[in-house]
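J.: The following blocks contain the structures, represented as structure tokens.
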Structure P
Amino acid sequence: MVNKVKEELENLVATLRDRIVLAVEIPGSQHRTLIGRGGQNLNEFQNRTGVQVQFPGSRSYNQFGEPENASDMADVDPANIVKVSGTRKACEAAVAELLVCKCPFRLSRFLRS
């Protein structure tokens, strides 16, 4: 029993140690579409990709910390910087999906697939 708990804790520590934060530019006008009614689209996206997504103005936005790619976002309006947190692999895949889906009419279709 103790060994099992120890192993689970070690796995959790490894997961947390591997967490990163990346920023992606998504126009503020598209945030509502991405989030969806009651957060449904966002929850589905986060569950599917294994990342956490924070939008400017949310209570926990600043708690995510500075994105690794913050220097790439130096010229971007802060209201358009969305933060993605998770493992490197999951974050990179999620950011790639978000970049492909910057058109509002494609966002909802993309997030429901």
Structure Q
Amino acid sequence: MGKTIRAKVALAGAAAVLLAAAAILGTTFVQLGGFTGQVERHVGELTDQQLAKILDGTYRILETQDGLLREQVANALSTVQHELARAGGFSLGSQAVEWRATNQFTKEATAVRLP
């Protein structure tokens, strides 16, 4: 009879430990689920913020490049106008020139006479 009581006490103790372990594991999984959702939201927010910064930086780079290219084109046009004026300018001549224009798609050649 001593063994039975000892076995029952051991079994009850083991059951209590298993029940406590199950409760701890259940609580852990519930908390991890909530934590995972919070982490996912936070990572999503950080990703959105970083993408916004990258897009803003890219826009600023393109804006700067646009300004530089416009300035270069304006300077080049100014130089061409100055050189053209220095060389006497240009005008349409009184002579007509004849040449053959070829259609790029049909390859049909046509005689053209231009001033």
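J.: Which of the displayed structures (P, Q) returns the greatest value of FRET efficiency 1/(1 + (r/R0)^6) of positions 4 and 20 (r between Cβ atoms, R0 = 25 Å, to 0.05) on calculation?
T.: Comparing P, Q, the top value of FRET efficiency 1/(1 + (r/R0)^6) of positions 4 and 20 (r between Cβ atoms, R0 = 25 Å, to 0.05) belongs to Q.
J.: Now for a separate question. Taking distance in nm of label points 7 Å out along Cα→Cβ at positions 84 and 100 as the criterion, which structure among P, Q has the greatest value?
T.: Checked P, Q; max of distance in nm of label points 7 Å out along Cα→Cβ at positions 84 and 100 sits with Q.
J.: Any idea which of P, Q comes out highest on distance in nm of label points 7 Å out along Cα→Cβ at positions 36 and 52?
T.: For this comparison of distance in nm of label points 7 Å out along Cα→Cβ at positions 36 and 52, the top structure is Q.
J.: Next question, about the same structure. Here distance in nm of label points 7 Å out along Cα→Cβ at positions 12 and 92 was calculated and came to 11.6; which of the structures P, Q was it taken from?
T.: Working: P: 2.8; Q: 11.6.
So the calculation was done on Q.
J.: Next question. One of P, Q was used to calculate relative contact order in percent (Cα under 8 Å, 6 or more apart), giving 12; which? Write out the running numbers ahead of the final one.
T.: Details: P: 41; Q: 12.
Attributed to the structure labelled Q.
J.: Using distance in nm of label points 7 Å out along Cα→Cβ at positions 28 and 76 as the calculated read-out, with 1.5 as its value, let me know the right label among P, Q.
T.: The read-out was computed on structure P.
J.: So, one more: Given that P(r) over Cα pairs in 10 Å bins from 0, in percent, derived from a single structure, equals 10, 11, 11, 13, 10, 9, 8, 7, 6, 6, 5, 3, 2, 0, which label among P, Q identifies that structure?
T.: Value 10, 11, 11, 13, 10, 9, 8, 7, 6, 6, 5, 3, 2, 0 for P(r) over Cα pairs in 10 Å bins from 0, in percent corresponds to Q out of P, Q.
J.: Another question about this same structure. Consider the structures P, Q: one of them gives -13500 for helix-only ellipticity at 222 nm (-39500 (n - 2.57) for each DSSP H run of 4 or more, over all residues; to 500) as calculated from the coordinates. Say which.
T.: P
Taken together, the values in this text are just the output of simple stated rules run on the coordinates, not laboratory data. Because the structure is predicted, anything quoted here is derived from the model rather than measured. Cβ atoms are built from the backbone, for glycine too; each structure is taken alone.
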